[in-house]
Structure 1
Amino acid sequence: MLCEKIQNNGKRITERHVKAFLDLLILGILNGRFMYGYKIIAAVHKEFGVLLSPGSLYPLLHMLEENKMISSKPQGGKIIYSATSVGRRAFQNTFTEYKAAVKQLDIFMNANATTPPLEDL
């Protein structure tokens, strides 16, 4: 439930954010790098404390590849992924929109954090 997630914020907020923007996060991770799936999972876990399952990562990698945002190639018995020029442009554009949205949310939340609470009815 949403109320439970709000009460257990902190890590849950980070996890919700990571999962909601996982496509953007993956494009950022692969921007200028080659990485295989397990390393992507490990990078997300190390940076955010969120453990992705292969079942949530690999379908997204395939979707990004179908949309020409990333490419893959076999190397040493593993598949490595990297962002394509289309993916790098999409990352830059989406990241710009993301930063604007976060700024707008920050302004809204700060404005409402200082509003005195309504009295119970």
Structure 2
Amino acid sequence: MEEHIRSIYSCWNDGDRDGVLAAFDALGPKGYTIEYVGNAPLDGKAAVQDMWDNYGGTCTTDITQLIVNGDEAAALIQNNVHSDEGTTTLPSIETYHVKDGVLAVRYFHQAPEGSYLQE
């Protein structure tokens, strides 16, 4: 589990969308959802594509802490949003739970000011 989670972030930072999707698929071979906590869970592939379209190439991530216990994991992430004005770093707590081959991801995050995620 840890290898695939780390791969999500390293592929994201490398600009490798297909690698990000492959890592999610490996964690959830029977599918996955992504929930921005406070909103309903979304289809995982559509949510990743949406994230990529909005933040790919403008946001990098640093794993501050990753804890894996069995089929669950929690990560403390520093999201570095880059713009012409500089870099804004926003923390998030991201959880992963696999049950019967289905992955549920939950993002506890602070969206950038003016982000579509604040809607």
Structure 3
Amino acid sequence: MALASDIMKGGFSAGSAKAIQGFANGAVAAAGTTQATATDIIQSIVAVTSGTGGVQIPNGEIADEVDILNIAGVTITVYPPTSGQINNLSANTGFLLADRTVVKVKKFTTTRWMAFLSA
């Protein structure tokens, strides 16, 4: 993805450039022990910095991506949106994201998301 400053050189406003890149939240708290009680993610780039439990990715459009950095000090669970599926997991099932790791999840079909984990 291009830097916002590069996008603005193409004639886009600062707000438009930021929207193209995606909105970030650098202080998300994981919560809950199920998909229904997990913290809902509403930005496309998030850093989970506190809490225990999990986060739930939003139900977006095909080709949407969400980047999640876990620096909460604990392993968290990342859940799909309701009726969603991540990789080969069952629908509505989350996966564990270790502390100090990143995952990019991308929506490929109306219900299927794929997760790409950092090392």
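Just so it is clear, none of the values below were taken in a lab; they were calculated from the coordinates. Treat the numbers as computed from the prediction; the structure is a model and nothing was measured. Cβ atoms are built from the backbone, for glycine too; each structure is taken alone.
One of 1, 2, 3 was used to calculate helix-only ellipticity at 222 nm (-39500 (n - 2.57) for each DSSP H run of 4 or more, over all residues; to 500), giving -20500; which?
The correct label is 1.
semi-axes √(5λ) of the Cα gyration tensor in Å computed as 22, 15, 14: which structure among 1, 2, 3?
So the calculation was done on 2.
Out of 1, 2, 3, which has the highest value for distance in nm of label points 7 Å out along Cα→Cβ at positions 37 and 53?
Largest one: structure 2.
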